[in-house]
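Take a look at the structures below.
Quick note: the coordinates plus some simple rules give every number you see, no bench work behind them. None of the values given here were measured: they were computed from a predicted structure. Cβ atoms are built from the backbone, for glycine too; each structure is taken alone.
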Structure I
């Protein structure tokens, strides 16, 4: 497959966004990937937004400021100026997750994704206190009728498709013209693919975060494309009931019960039951943990959060701490010894409010983590890596490296010819 360095078009639309626009602009201009064109469409702001844009206009490919008919009209104006192979929207208040985001996407695209029309990644939510949490969806693009399965700002779409289809600007679609565009492309047979890259972060409260309006627009879209049937009616009736309950005192009771089941009961009762099939069934159903075939979580492990995935034939020994507040992924044939801590969340000690933040931990295949080792937020353990007992790992470990100490440093290499299965299920464990 021929490697390419495509131009990526980035579009930002803004109206009276002086408080947030500069961080958005900087997240685009600070990208390490060089082949980027940047387009900013302002809706004739009156709060000083234009002055901030002018500070960076020598690095912006095109920008304009004029009245528009709303956010989707502004997005269409931006699309008309794009010349890149793909286009991504990073609207005011959102930002690209890291300086290497676009470079990572292009690298992944070159290795395996060149045939796809729509490439989407993951997103994080910016809470009011500044902390970050993973945004998750319960379905994939193969079940698009259930609603969006990714944040629109985490999507790179082929520019030619955007220019041909554009966003509908109408009174019927107040906040979901982006999903209308995505669903239209889905129905026309455009190819979608998910990538395991955090693409963007966005403010928790935004123009489109209205659950009632989302439901109304989604139903309108399904009817528009003739997908309003018994199955979809049943599903959206259920979703509507959940939204209604979320605004009532019943939801507070439900949340309290759920917290009791996931945090207290799971960690002080269920984790002591000496039968795997009971513990695993509970963790899957109540805690929402994904546990692959042949993998085992032994007695007395403490689990918090539910963003945890364990692939096949891996073993988590007794008294380990699994932190699913950020994303915790454990690959195939991983051996985790007793009392290991995998911590995805911490606090910003420089923050006046001691802000909580989370970062992913990725443990690749054939990793062995020794007893009482600690893996800190944001660490990736490469295939076949060995973490010696008692080590504290603060940064990524390369494949097949053996690391030890506080902080952990590389001391030797491991044999690369690995072919074993550490999975085991002890009686009454």
Structure II
């Protein structure tokens, strides 16, 4: 009996050990190259890639070299559900059965959203340089339960320094490169979507841009052919002419009324949504090269640059144009009011300066925001936010981080800039490209 009981015990232990032993899970045989059927791409791994068991298992893929890859279609390696999109690296993560996932990085024009089901071969985005400025390529990974695994295509392991021809032909048709957008296209990027750069699809030919939110609606104002146009998020960004002539534009609002301030031949004008956008000269402002606007209480305030010096004109003062006295040599101006204080920001030799009404307009350098060519500001509660274009790419600096200038993750090439916030804490940047 003892021997039999021992044998049973050994057998039970063996069965239990077998049940608890980890089961090797093969990569799905339907993982395919993440490009349209028939395309050939070159792959390599890099020393700085994430590793699995000490080995670099991620793959960088190029079709040609440099900018030749820009905008080429990226498709799903296999069917699954999108878990993540956007972020500072232009990422899409797709979950697949059995705990598998595929990751696609550095993309622009992301074509899927979180929670969406996708089929193998379905367009997910386009090759870009998000998070790797100037280096256009697709960074690709296959993971099991979050851990990197050696990449397979068609069920076969790959060599990590080779060329691969896509057999991603099920539900896949070659995707044409996107039609180039017209010059002067306005794009929107938001903090809550990882600064993913989205094209509203309606605004092109712009030479200047301004933005704001009013009662939960986002508004974009652009100058097209010397006329101000308005597009709103609640009408599908339909771009409508206000008929206001302008060389430069700034916007603000008061009591639900939208206010547009423009420069035409150096003269400042005001137009309001409740007067049919009738453009009225402010009377005392002439020779200006840039304009900004804000409100404080019921007062409306306009700031201009005249021969590089900042001036302030207030509705309560009959629009009398007064020099601030401390701000000179500026090329760009922006303004806002926060916690009852009027704030003026200027670019001087590419460096952002701040002057405030509660310190005698003492003009102080932020010290960290340099090399900028364009300037925009926005407030969120007590938080002051400064946006600049550095090398054509948008950056954000905030008063609560010591004005540390942080790249939003969007590529260069922008020529115009605006910013806005909403009551829910959303932050939005608008660029002309």
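Figures for the structure shown
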read-out	value
Among I, II, which structure scores highest (criterion: percent of Cα pairs over 35 Å apart)	II
Which of I, II leads on FRET efficiency 1/(1 + (r/R0)^6) of positions 155 and 323 (r between Cβ atoms, R0 = 30 Å, to 0.05), largest value	I
Computed 1.00 for FRET efficiency 1/(1 + (r/R0)^6) of positions 355 and 403 (r between Cβ atoms, R0 = 35 Å, to 0.05) - originating structure among I, II	II
Value 4.3, calculated as distance in nm of label points 7 Å out along Cα→Cβ at positions 99 and 387, assigned to which of I, II	II
Mean count of other Cβ atoms within 10 Å over residues 91-98 derived as 22.9 - corresponding label from I, II	I
Distance in nm of label points 7 Å out along Cα→Cβ at positions 115 and 195 derived as 2.6 - corresponding label from I, II	II
Identity of the structure behind -7500 (criterion: helix-only ellipticity at 222 nm (-39500 (n - 2.57) for each DSSP H run of 4 or more, over all residues; to 500), calculated), options I, II	I
Value 2.5, calculated as distance in nm of label points 7 Å out along Cα→Cβ at positions 59 and 395, assigned to which of I, II	I
